[in-house]
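Colleague: Next come the structures, one after another.
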Structure I
Amino acid sequence: MKEIVSFINRRHQLIQHMEDGVAIIPTAPEAIRNRDSHYLYRFDSYFYYLTGFTEPESVLLLVAGEKPRSVLFCRDKDIEREIWDGFRHGPEGAKEVFGVDEAYSISRLDELAPQLLANQPRLHYSLGADASWDARVTGWLNQVRAQVRGGVSAPAEIADVRLLLDEMRLFKSEGEIAIMRRAAEISSGAHRRAMRATKPGSTEYEIEAELIHEFRRHGAQSPAYHSIVAGGANACVLHYVFNDAPLRDGDLLLIDAGCELDGYASDITRTFPVNGKFSSPQRDLYELVLASQAAAIEAVRPGNHWNAPHEAALQVLVRGFIDFGLCKGTVDAVLESGDYRRFYMHRTGHWLGLDVHDAGEYKKNGEWRLLEPGMALTVEPGCYVRPADNVPEHYWNIGIRIEDDAVVTQQGCDIITQAAPKSVADIEALMAS
């Protein structure tokens with residue numbers, strides 16, 4: 001019941017932010033994988049954030065103003081379909097369990113939606129997110145407009161409901177953080193398992209299987225995103241997805257993987273030697289990335305702007321790139337020219353929550369927004385060295401990223417993924433055991 005209350009409170013909060021009008025938030029559609037086989041269903045994050053309801057073919061309408069209420073449309077209770085597809089709440093069950101004010105069959109949506117839109121000043125809807133829903137909503141608005149001679153008016157304004165929801169989702173509640181901590185704990189264990197399982201001659205997909213096994217055996221529903229298991233030169237491909245190459249003695253293995261638990265994502269990257277021992281060049285670059293991450297984590301604190309961790313990581317990385325002969329010139333000159341981007345081309349983090357790249361603006365009024373307690377983000381500097389004439393050969397094909405999940409606190413930040421080893425000594429000790 002405590003969990004349901006949090007969803008009810010979010011709906012009330014959104015209605016207050018809306019002030020007037022009607023919001024329409026549909027869940028995600030089911031997707032066919034091939035022929036009559038579907039992808040594993042995953043609900044829409046905005047819809048779930050407001051309802052906790054995980055069934056497909058569902059839509060939430062919120063009515064603000066003098067008589068605020070929540071209206072859920074969902075699939076009918078159908079014993080015959082439940083034999084094939086599993087349990088359905090049905091409108092009556094959904095109303096009771098999820099605390100909405102009204103619930104109807106999804107088959108009545110086209111009948112009742114125009115009635116709910118009639119004489120409302122504003123529609124809150126994510127226009128442009130889904131063309132089929134845009135067409136359907138437009139049809140409802142046109143039905144209302146057709147009643148103008150009867151004194152019925154249609155919403156004169158469409159506001160993007162995501163702007164209100166993104167700001168709400170940016171600040172995690174204690175309940176949300178508790179789920180994210182557990183997801184981080186499971187994912188950290190999966191990375192430890194992967195380190196123990198890795199050896200020369202194994203394959204990327206074998207290690208991916210170890211990750212998935214650890215996710216599922218601890219109750220996570222799925223990976224939060226397609227796991228990256230990239231050995232050797234593959235680690236220099238930022239979004240490597242094939243996970244099918246053999247792991248060679250002397251190479252590094254980069255794993256970017258995290259589980260999704262009860263809708264919430266974790267996101268961890270660790271890089272370690274396939275044979276359990278860093279070579280000297282590997283250690284040099286690894287320690288550099290680790291130091292840059294430490295500087296970035298130190299900058300994750302209330303009052304600092306969003307870009308402060310990235311700037312802190314860059315200062316350390318660029319100094320190291322110059323020291324190791326990857327870049328030439330002063331730190332300021334390399335930063336100004338952007339020459340460092342040959343080896344570090346992405347940013348140092350992103351918001352984290354229901355989506356692995358979670359909702360929330362990074363700037364407000366053109367300025368980087370300030371970090372505040374309750375925000376959750378990743379901290380993930382890296383270094384990727386591809387073969388090039390002006391790059392020392394002993395660094396070729398070394399790709400390193402170190403990523404942790406941070407929750408901003410009153411004093412600084414809490415790294416909730418620290419159970420995944422990342423110091424050279426801890427990694428080598430774990431792999432030796």
Structure II
Amino acid sequence: MNIAIATTEFVSEKIFDGGLANYTYKLAKWLLSQKHEVTVYVSLKAEQDAVERFLYEDIRVVRICIQDRGWIVKYWFGRFGLGFLINPRLQYLLQLRHVSKVTNRYISEANRQSRIDIVHYSHLGGLSFYREKKIPCVVRLSGSTELCQKMGGYGASDLRMKIQAQFEYDAMEKADAVFGPSKMIAAMTEPKIGKQIRIIETPYIRPSQPEDSSVYNELLLGKKYILFFGSIGLIKGVGTIAEMIHDLLEKHPDLYYVFVGKQLNNTLNGKDVWDYLLEKASPYQKRIIYIPSQRQNTLFPIIRNAALVTLPSRTDNFPNTCIESMAHSKIVIGTKGNGFDQLIDDGKNGFVIEVDDHKALYNSISKVLSMDAIEKQTMEQKAFERTQKLSPDIVLEELMNLYQETIRKH
């Protein structure tokens with residue numbers, strides 16, 4: 001098959017290292033390994049319009065840089081004294097529509113040159129709104145923009161995220177089929193789009209690149225540490241960690257807490273979240289280690305050598321962070337109702353706690369730290385075994401079946 005993947009995030013871009021970017025990368029690599037043709041269309045906000053075609057490893061990528069047309073329209077209306085007609089709601093909606101239109105124009109052009117069998121859209125940004133009706137398409141629901149904003153967000157305004165969420169719902173309505181890994185997010189979204197959402201879990205695909213232990217060796221070798229990795233902000237539960245980190249580090253003088261990821265523009269009690277965490281940890285800040293976002297080949301040695309992994313997200317979909325940790329035989333502490341409980345059988349292969357419950361987080365960490373070697377190894381083995389059900393030969397075959405069904409019905 002000739003498959004186009006349209007996304008707003010991809011690992012070819014330095015600013016994107018999260019779940020959607022990595023999922024898209026892994027999917028493209030697997031599809032190529034199965035002898036399909038794949039092109040990734042990644043749409044980015046930029047100062048001027050441009051398009052660049054290149055290979056990322058062996059993946060064909062079309063980078064579409066798109067100028068903010070909403071701002072331009074408002075500027076020109078303002079020149080004639082009519083700026084009041086373009087309010088912030090309309091300005092952002094114009095930009096979302098423009099990005100979808102431009103992205104799909106490039107897909108349509110490619111289809112005229114060589115027929116595309118199906119387009120796989122990410123739901124984020126509503127790229128499928130102006131989908132080419134002649135080409136079958138599916139949308140992968142990778143989270144809830146509404147819920148993310150409610151639980152701390154990524155630094156954008158409530159108005160902006162409300163507009164984006166509705167646009168994404170409208171775009172999913174136009175798709176031939178919608179699927180996603182999280183039962184909870186699917187159940188929340190189905191009434192909004194009037195469609196049943198197929199549950200297809202996220203695969204775990206080990207990267208082909210050799211691991212690089214240089215970062216681990218430089219910063220962590222010989223240290224006993226708990227690991228958090230991902231976006232460092234309220235939405236991922238860093239505030240929950242902050243509320244118990246002093247007591248934890250005080251009780252365990254040989255223990256470090258390691259944070260790997262990008263810091264979000266969040267505040268808690270009037271302070272930047274990271275500054276708040278450091279303040280709460282006082283006087284043990286020297287045992288908190290921050291490492292910027294890492295590629296998988298340098299991240300995996302850090303995961304493998306952790307005592308355990310804490311991911312107390314306030315909201316999540318079907319977290320790659322949890323999958324990667326369990327695939328490295330790590331005990332994960334996650335949160336209820338956020339995809340973790342699809343992966344973790346509480347008390348058997350990890351732990352799930354209530355959202356924002358710092359006492360439960362402290363108690364669960366204490367349980368893991370007090371386990372004897374055999375008990376811990378047994379739980380870690382069960383964590384690893386759960387990820388074997390996420391083999392691409394199982395999970396992505398389900399996705400191929402959905403592609404084929406969609407093409408037949410189109």
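The numbers here are math on the coordinates, done by the rules we state, and not lab data. Model, not experiment: these values are computed from the prediction. Cβ atoms are built from the backbone, for glycine too; each structure is taken alone.
Colleague: Please state which of the structures I, II yields 13.9 when mean count of other Cβ atoms within 10 Å over residues 215-222 is computed from it.
Modeller: Structure of origin is II.
Colleague: A value of 35 was derived for percent of Cα pairs over 37 Å apart; which structure in I, II was it taken from?
Modeller: Going through each structure in turn, the value belongs to I.
Colleague: Turning to a different aspect of this structure: Output the label of whichever structure in I, II has the greatest value of distance in nm of label points 7 Å out along Cα→Cβ at positions 111 and 335.
Modeller: I
Colleague: For which of I, II does distance in nm of label points 7 Å out along Cα→Cβ at positions 143 and 295, calculated from the coordinates, equal 6.0?
Modeller: Going label by label, the one that fits is I.
Colleague: Matching task: 4.3 is the computed value of distance in nm of label points 7 Å out along Cα→Cβ at positions 95 and 247. Pick the structure from I, II.
Modeller: Checking each candidate, the match is II.
Colleague: Between structures I, II, where is distance in nm of label points 7 Å out along Cα→Cβ at positions 311 and 399 highest?
Modeller: Values: I: 3.1; II: 1.7.
That would be structure I.
Colleague: A value of 0.65 was derived for FRET efficiency 1/(1 + (r/R0)^6) of positions 231 and 391 (r between Cβ atoms, R0 = 30 Å, to 0.05); which structure in I, II was it taken from?
Modeller: Matching structure: II.
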